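Each value in this text was obtained by applying a stated rule to the coordinates, not by laboratory testing. Quantities reported herein were computed from a predicted structural model and do not represent experimental measurements. Cβ atoms are built from the backbone, for glycine too; each structure is taken alone.
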Structure I
Amino acid sequence: MSIEVTDDMLTLLLVIETYTKSSDSSHLDWLKELPLMSIIYEGAVKGIFKGYDYAPWSVSMLDGTRHWLNISREGKDDLEDLLDLRYISMLRLSTSQYGYLTAYRLTNRGGKIAQDVDPKLREKVRRFLYCKCGELRMAVVRGRKFFFECKSCGFESPIGIDIIEDVSYKTRVYLPDYLRNGNNGRDTE
């Protein structure tokens, strides 16, 4: 089975590279899953990720409780594909409340792929992640709220991953023909 690397996967790879690659090439940081999911959500809303959508998903928070967040299943699927391709690594740790914390970082193999990414795509990701002052905006979680913040200039912007939208829909009963015929020829609608 061959995995096709899409522009959204490369964008996600660049996001992870940006947050995990330090100026000292011998040291790599880890990007926690909740901040990454908030970055993916914000990127989907702003059109950075062209093929990503989001829907409410019950997520375990850092304090051990569960909360509904807008999670991109396409983003999670691309994370799994990047793991399968060994472009990123995953780390799972147990918390003091017996929950799990998941984090990701770039691998050497992923770093080589990231170096060859189209400069236009790299610039698009840079504009999305960096503040106007030139510093990297950090995705932070405070309680159950998510923010982009820049400590250098004091910038702070809420990320709406925790705001679940109401979606109206209509339904009607569907009965297959073989069940309708057992009703003496009468239509059941």
Structure II
Amino acid sequence: MEDTTRKGFYLFRLFFKSMMFAFTSGMAAIPAIERGIVEKKKWLTHEEFWTYPALGQSLPGVISIHNAILLGNRIAGPFGAFMALMGVITPPFVCMLGIAILFQSLVDNPYIQGMIRGIRVISIALILGSGIRLLSAVRHDALTVILVLTAVTLPLFFNFSAFWTIIICGTAGIISVLAESSRAGNTDEKQEHE
């Protein structure tokens, strides 16, 4: 029990600190969370870790909340999921309260506008870095390349719905896994008969 509690509080601190600087999305916090879980604590491998952001992106709703719940539950059970969730939602909640109070006096301030532009650029770079890391963690076969190109090309160049892109690519992935399982089962049966 003590180990789960300790892990839960660590997850709270990790997600809290990561979300303090993830101004545009939870994906911008992924590199810091990965360092804390994979490299520092070694609770998961890189491949295991990236399973959860990939799954979190495919679910409807807020990606950072999905990531926190899935990773927290994997590492420290329900308590870990709760603590990671609290770590994710506390910084934006406090920031939004502060911004709501100060917004009227700061909206026309050129320094604030410049800061926001800079934050956007950094967030794009962090999200791009997360995407590259995620791509390096998946299998490199023809289907993966086709799915990545489809997922990037359809919404970006053809104004195709991201929702339908996820459904199409997810269905293709499920079909490929079922086909592989079927082929493996047939190979095992042939070997048994021989």
Structure III
Amino acid sequence: MNTDGSLIDTIKNRRNTKRFQLKDVNRSDIEMLLESAIWAPNHRNTEPWRFYVVEKGSSLRVEIAKEMIDLREEKSEKKLDDRQKKSIYDQMSEAPCLIFVFSLLSENEEIAEENYAATCCAIQNIQLTATSLGLGVGWSTGNVAKIRNMNQILGTDEDLKIAGVLTVGYPEALVPKTRKDYETVTKWL
């Protein structure tokens, strides 16, 4: 049993990272993150997670950026100017490593919900392992996670629901955070 506090320190130091150094992440570190993910708890041992790693330099990033531009234009009902488009292309090309995380769907609503919860646990395992390695993870459910034809772009034909897009890299800085004391959100019965 770990009693030196290192696990709780890792949990407390985990952040949703937004800014990364321009430093590549070793493939072996990404593999370790994925290894930790598959050990997340999952009801009925469904192992419902699916991971798609889009490495820096992948040609898919251009296609993803184009789809993000289309989505943003559709939502705002106006065309983006060249500066805005360049910003999206730059953001997509400069991101260190992208992991698209999906959950298996099911016709059974209860199983689909359990699968999604397990997939979120897998993401938490990734975040905690990344923190222990000195890496940061940005978990996004924003525009990049809302691209309609992402299954096509990534080449999957499984029935999946996206749980998020993880940007993994070396954080620029650790931002201090606080939380309410657990006593303020807990009722002992």
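Determine which structure produced the value 1.25 for Cα Rg over 2.2 N^0.38 Å, calculated from the coordinates; the candidates are I, II, III. Value 1.25 for Cα Rg over 2.2 N^0.38 Å corresponds to II out of I, II, III. Calculated for structures I, II, III, volume of the Cα convex hull per residue in Å³, for residues 19-98 alone is largest in III. For distance in nm of label points 7 Å out along Cα→Cβ at positions 83 and 107, which of the structures I, II, III scores highest? Across I, II, III, distance in nm of label points 7 Å out along Cα→Cβ at positions 83 and 107 peaks for III. Can you spot which of I, II, III the value -28500 was calculated from, given it is helix-only ellipticity at 222 nm (-39500 (n - 2.57) for each DSSP H run of 4 or more, over all residues; to 500)? Comparing all candidates, it corresponds to II.
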